[in-house]
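In structure tokens below, several structures.
Please treat every number below as a calculation from the coordinates, not as lab data. No experiment lies behind these values; they were computed from the predicted model shown. Cβ atoms are built from the backbone, for glycine too; each structure is taken alone.
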Structure I
Amino acid sequence: MTCTVCGGAPPGSYELSMHEEPTCVSHPVAMRCALCGRPAPDQRTPGWSRWGASTRCPRCALGAIECQDDARGQIPVVRAAMAALGIELTRRVRVTLADPGPLSPDTTGRDGVLGITHQQWGPDGYAAVSIEIAGGLTPVHFGATLAHELGHAWLAERKSGPLPLPLEEGVCEVFAGAWLKKQDTPLATRLRAAMDTNPDPVYGHGYRMVRAAIVHAGIEAVLTSVVRTGALP
């Protein structure tokens, strides 16, 4: 175990990034990675890069989904994983990367700012038109975000009207959590754990509310009730 700043074994207390990389707490902190929370002592730390209005560490930049070609390699994998969980769309929805722009996500829990599902009302009800996901995410962040947004698209195909925001986002966060559970990486484990304590009244509370209902009644009963009645069973 070596410190991300000094390269030595931490002689005392240290903190772990979401990748479980240790950093001695004795080092000053000038910035943090927007995606994993890793600290850096200086704005000019080698290997760090701008990501939207925030910064990204070298570990999160490695293998990141930077362009549409990168995304094309990941999208079928996530779709297949969600289909295995019973979350499959009857209409294909285009997924594109967007400039992260002013995004500055809270690494203590997913807050939904990494992706957006565009929907419209038509003669047959709501329908998802397209999904945009911030470019430059790690494959784990990308997969969890896409799973969440596919949840919105799945609900759009089935619900009869708007859902309360905590309920809709809570269902989609459960889908993201289910996807993360299938990933065998420290980052996925820590992101999923962070969802349990996310203080956000929509995403965090919604996730815990829906998950509790699933524990009590089962996921099939919960999803059926949400789609048919717009409420939890």
Structure II
Amino acid sequence: MFSTFLEFYVRAFATLLPVLAVAAIAVAAHRAGLTRASTVVALAVPGLVLGLWYALAARLGELGILAPPETASGVPYILFFLFGGTALLVLLALATATGRKLLAAADQREIIVFQAPRVMGVVFLIGWAVGDIPWQFALPAGLGDIWAGIAGWQAFRALEAGRADATALVWRANIIGLLDFTVAVLTGLMTSVGFLHVMALENPNIINEFPLVLFPAFFVPIFLAAHVFSIMKLRSQARLASAGA
């Protein structure tokens, strides 16, 4: 029963997040004054990249190729997906003229609010409740995701209201989000079958099995890229403030 729910849950968010990303790009394209042709390309390229990335991650996840290696000399394919996906999205934004225009035109509100869907990590707590996910991973990863999602939403609301502490809350949301990912990756590796498996030996984690493997292989790279873009915006804002002082 839980496995059926998981597959539906993961596929729903695998559709929602790319749609939200493309919508944010469309808003930035309008603000940047891109031509209709450039806007179509700006929407099509990341949409295609995310679609292909999902299809590849899902297939390799089904085949068990993204599981942690059994020995220290094994190849950690899952980390290539996690960090490679992030690098690819950042590269799309920085390596092309259109990408740089979109990033410059993007508003911090649209970037930081993208962390709000992180509350999807509540599924880890559900998995723990039904006995399928060990608490050593479910509690820090699930609660951390919920905290990161709430922090992103709070930062967005502060920006919307023009509050004096808005920038501080954006930094807070990014720090919470990055710490959450660090803890989730480490506990995920230590509770899953592989050479780093030192916890939950009687009840190994299923985070690296399909469909949950799409969290580190597909969802996390999208959220991480949003963190990178948000921090770049914060640093740019700080430089402008220093120049104007």
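Please state which of the structures I, II yields 1.9 when distance in nm of label points 7 Å out along Cα→Cβ at positions 172 and 204 is computed from it.
Details: I: 1.9; II: 4.1.
Of the options listed, only I reproduces it.
Any idea which of I, II comes out highest on FRET efficiency 1/(1 + (r/R0)^6) of positions 132 and 164 (r between Cβ atoms, R0 = 25 Å, to 0.05)? Walk me through the intermediate numbers first.
Values: I: 0.60; II: 0.05.
When FRET efficiency 1/(1 + (r/R0)^6) of positions 132 and 164 (r between Cβ atoms, R0 = 25 Å, to 0.05) is computed for each of I, II, structure I gives the biggest number.
As an exercise: helix-only ellipticity at 222 nm (-39500 (n - 2.57) for each DSSP H run of 4 or more, over all residues; to 500), calculated from one structure in I, II, equals -24500. Which structure is it? Provide the component values of the computation, followed by the final result.
On the way: I: -13000; II: -24500.
Clearly, the read-out refers to II.
Starting from the value 16: which structure in I, II was relative contact order in percent (Cα under 8 Å, 6 or more apart) calculated from? Intermediate values should be presented prior to the final figure.
Details: I: 16; II: 27.
Answer for the origin of the read-out: I.
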